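Please treat every number below as a calculation from the coordinates, not as lab data. Since this is a predicted model, take the numbers as computed values, not measurements. Cβ atoms are built from the backbone, for glycine too; each structure is taken alone.
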Structure I
Amino acid sequence: MSNFLRTVEFLCVGLWLGCDTFLSFVVAPGAFFILARRDQAGALVGYALGRMHFIGVFLGLLFLMIRLGRSGGTLASLKSPAVWAVALMVVLTLISQFTVSAKMAALRIQMGSIEATSAGSPLLEAFAKLHRVSVSLESGVLLAGLAAMYWMVRELASPR
């Protein structure tokens with residue numbers, strides 16, 4: 001049973017990394033390349049990002065519950081670097097979804113159209129700043145996920 005649960009832990013982190021990578025390197029660039037209007041592409045990417053955030057938080061919490069369950073409910077198992085990396089992924093994702101993405105959506109509504117908003121607009125500048133924060137948070141999630149995977153493999157390799 002322990003091997004099965006460990007496999008599910010790897011699956012949780014691997015799926016999350018795969019979702020994030022696919023969105024960042026396929027969906028987002030593809031939407032801006034294929035769709036006729038940048039507003040449409042932004043709406044598509046925002047929709048996909050929101051869904052990915054909820055999937056990621058679910059996978060992260062599942063990982064943490066499995067890790068806790070595998071240790072018999074002792075909190076000592078939660079002090080491994082892999083656990084901290086996954087917890088960081090969850091926190092960064094929650095910040096991105098409920099703070100940054102929410103503010104970006106409100107700005108998008110205020111502007112009506114990002115394409116039609118003049119370049120010097122304070123709303124557009126605020127949106128661009130939040131977009132940079134969003135990209136930084138997603139980069140942090142990717143890096144934390146890679147670190148979690150590394151530490152999980154090290155846990156397998158270390159003698160007990």
Structure II
Amino acid sequence: MKCSNPACNRGIGLVAYQRGWFSKRRHCSKVCRDAFIADAPNLQESHVFKRFVIAFVAFVGLIVPATFAMAVLAAPPARPEASHLPGCDRNLADASASVAVMQARIKSLSGADKSEMCAATRIYFLEVLKARAVTALCKSGTEHERDLGRLDADTAHTNDAIAARCL
């Protein structure tokens with residue numbers, strides 16, 4: 001058998017040298033093996049690189065649009081701006097006025113009978129709930145969130161007061 005190096009005319013003896021584990025080219029010596037650089041491994045390396053680039057582009061081409069589509073589908077729908085209902089301004093003014101009247105009544109009853117205080121606190125609780133419902137329907141934006149938070153806190157506080165005084 002002849003050495004795979006084209007510049008070498010020697011034959012291969014009992015020991016054959018090859019490059020890597022899976023190379024089919026056999027050389028007569030290590031010097032001959034190291035001096036010979038075949039074009040085939042370079043083609044293989046460029047072929048592997050080309051396949052890697054194609055696979056990467058295909059992966060990105062499939063994953064990025066799919067991820068974008070999932071993000072669009074998972075996003076909450078845009079909340080339309082609350083349409084201004086007729087009579088909202090009057091209802092908001094009436095609700096805030098009734099809450100203010102009930103607050104004044106509760107403050108004036110601070111030294112009164114317990115049953116009368118409980119009845120006033122319960123009525124105040126209902127007025128705050130009505131004001132919250134009107135606010136939820138008629139306001140929008142940051143003012144809506146702020147007022148609802150304030151009314152929710154007032155409802156919770158009033159509910160606790162009813163539980164402490166009246167039950």
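Compute distance in nm of label points 7 Å out along Cα→Cβ at positions 71 and 103 for each of I, II and report the one that scores greatest.
II
By the measure relative contact order in percent (Cα under 8 Å, 6 or more apart), tell me the structure among I, II with the highest figure.
Top value of relative contact order in percent (Cα under 8 Å, 6 or more apart) goes to structure I.
On mean count of other Cβ atoms within 10 Å over residues 63-70, which of the structures labelled I, II is highest?
Result for mean count of other Cβ atoms within 10 Å over residues 63-70 over I, II: largest is I.
Upon calculation of helix-only ellipticity at 222 nm (-39500 (n - 2.57) for each DSSP H run of 4 or more, over all residues; to 500) from the atomic coordinates, which of the structures I, II produces -26500?
Traced to structure I.
When distance in nm of label points 7 Å out along Cα→Cβ at positions 31 and 127 is compared over structures I, II, which one is greatest?
Sorting by distance in nm of label points 7 Å out along Cα→Cβ at positions 31 and 127 in descending order puts II first.
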